Structure I
Amino acid sequence: MRHAAFILLLVASPLAQQSQNPSPMVEHARVHPRLKEDHPAGRREPLALGTLFLPAKLKLKKQTPLLVHFHGGTWLPEVAAAREGKTAVISIQIGAGSSAYARPFSEPQRFGQLLQEAEAKAGVKFDPVALSAWSAGYGAIREILKVPEYYNRVAHVLLIDGLHTDYIGGQPGPQESQIETSKLEIFLRFARDAAAGKKQMIVTHSEIFPGTFASTTETADYLLKQLGLKRRAVVKWGPMQTQQLSEASAGSFLLIGYAGNSAPDHIDQLHSLPDYLKWMKSK
């Protein structure tokens, strides 16, 4: 039950204070490797919200790539950026639940102020800008993309096992559930632009079923249906010894489904961030 409680802390419902149904699932068939906590060499600048990290190997140019990552701690995005070696990163860790991330960025000027502060401290202009989020961090990306200026500036979006919405009627099923789509529309727009080659978007999901709000599998299925795409069954190893089960792609849009419905499976995908960051530049 402690795994289920951990998921509850990490994946809060879009509805404030709504709890996830506890899951009895624990699996021992597959190892769950973890990156070792590290604080790579580089320059760190505290921001009004989050921390800017400039890896030691990063060559600052007039236009330097930037990754803004939401949720999952500070050190892991820094490790990913240091390994990639070509991007600065802002790590933002606010708390638990998507509302904790959505609330600050519902102020339209907030993200612009964040970029301006980071650019002033780094002495460069950040371009292109990529947004990534694990679990509840997607709430920030949703609010940022709603602002046309920011939508135009963001070139890449990565959602790591973290796109949720509500159920119509407040509960799933009994067979295929009806989900509230209004909170997904901005992500669908970005996905369409990615499929057309105008943006890049990568979405990953597990098989975790929260029960009281829509799972990442259900929201992924919604995106695919609206894009007119079908999953392709896949059986192969993914990053951090994850087990990939499915894949769908079009243009610069990529969606990958992984096995697993326990807390360790969810965290596996966070620790895959260094691999996903490479994909964001090459897929």
Structure II
Amino acid sequence: MLRLEISAALMIASSAWAVSLGPSQGYLVIVGGGEVGFEITHRIIDLAGGPDAPMVYIPTAEEGDPKTAAEVTFLAKAGVKHVTVLHTRDPKVADTEAFVEPLLTARAVWFEGGRQWRLADAYLHTRTERELFHVLERGGVIAGSSAGATIQGSYLVRGAPEGNTIMMAPGHERGFGFLRNAAVDQHVLTRHREDDLNVVIDRHPELLGIGIDESTAIVVHGDQFEVIGRSRVLIHDSNFQPRPGGKRYYVLAPGDHFDLKQRRKINP
């Protein structure tokens, strides 16, 4: 009897672990790279509470030592009045009270593109990572493009420092997990990456694969997201049964809504 109870408990835990979910409070805006258009930019600003809301811009994914000035960020150019640039390569610095101070009052955080492993190396397991979750708990927004999109999933694709064509890299497979049980890819149509998530889902069938094209975003809250922008989002799900010879993904267009828990398109 005890063995049956343990087995049932493990099945429940396994099932719960496989459910893909966004934040219960706050929002994610996950952009597939390319130009961040008016609709996406102003959705971030509106969700944060308007142009007077304090926002943090993190360029750490970029190559070298980013020295972006707050006034030249796309947020400032869009009218945001209080932008703080936050950057370090040192996880010891990222773990300090002084470094995370701008995050304590931030209503939105933006992760710039580049290489997602740089974000993981700098901020995983630090006070910075914890404060990012607190931004969401206060009802704020975490947003990012390209590398800043992929880092938001729980599984980090293209995380190899050796190059961005390697989909699975031991030692660089963990994202921040704002979007749980999900792997996020970017530039998928522009760079002909339509099938690249298949290998990840084959290895990790519990994950939901979300491929986002350029100038396109998903806006995530709780167990749903909406597609906004100019192009398409590709959904890779191990439960999806394509026709023989067909693609192993299905396509969402701007205006579509998706239920992460049920893994299906829904009417808003």
Structure III
Amino acid sequence: MAFSLLVPTDFLQPADSALAYADTLAGAIDAHVVLLHVRRDALLDPERLTGRADAQSSEIIALALESLASTVLAPVVTETRHGQVAPAVAAALGRHQPALAVLGHRNTEAMPDELVATVPLDLLRTASQPMLVVPADAATAVAPRRVLLAVDGEPFSLGEHTGVAHHLLVALQAQLTLLHVAPHQSAVADNKALEAVERTGLSLGLPALAFQHLTHADPAAGILQVIAEGQFELVALVARPRSFLGALFHRSVTAQVLLHCPVPILVLPAA
């Protein structure tokens, strides 16, 4: 099966980090890279009012894409589209059906969560394909092996995305640790969390699955606490549809971890 990684770029540093990370992963899983630039030049694009919309000519953008593509070791194709970024990326996901969308995430720690607006957050609401979010200052040169999979203990299925997620973990020969964060310690709940992952088949062909329980009233804070200990190079989260709905979206576990995680995050949408 041929895999591709879709990487949007605005030629800024967070996108450069995402591209470098995608290139590293592409080498590990034998994938090619689709490098997408979206020209925010629609007349009604609100980004024009902030001065952030593209002002470069088509020729300059083509040269910039060519230059950027030349830094990528994996096979790469480039594409330019017009409009607002999140809808254009979502449309590209439909066209290319990549294994992953790999997106850079700028540092927003100085902003209240409720005021943060980023393409990864927009896609988290709308896209139904796996997404890898790379913090701007994440290490990108070495493929991750120590992977933390955080689950809520409820049964889940990744549906058609199971094969992609499993292929990625096997190609990386990931040392997978399952994390179950709950307000109270319960052997029954921990066993259910373990069984839920084993039923997906994600751990097949990997080194022995490790398990970690953390007692914490706030699942997102608990996940971030474990990540802050520095043992893991990648965190994987199962995003359920309920995480994408409602005015309290920024308080969903997936959104909170995405906003504050110092390592790349693999978001796997539950079927």
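Here is how the numbers come out for the structure above:
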item: With Rg and Dmax of the Cα atoms in Å derived as 17.8, 55, matching label from I, II, III; result: I
item: Value 2, 9, 17, 20, 23, 18, 9, 2, 0, calculated as P(r) over Cα pairs in 5 Å bins from 0, in percent, for residues 113-232 alone, assigned to which of I, II, III; result: III
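Coordinate-derived values only; no laboratory data. As the structure is a prediction and not an experimental result, all values here were calculated from the model.
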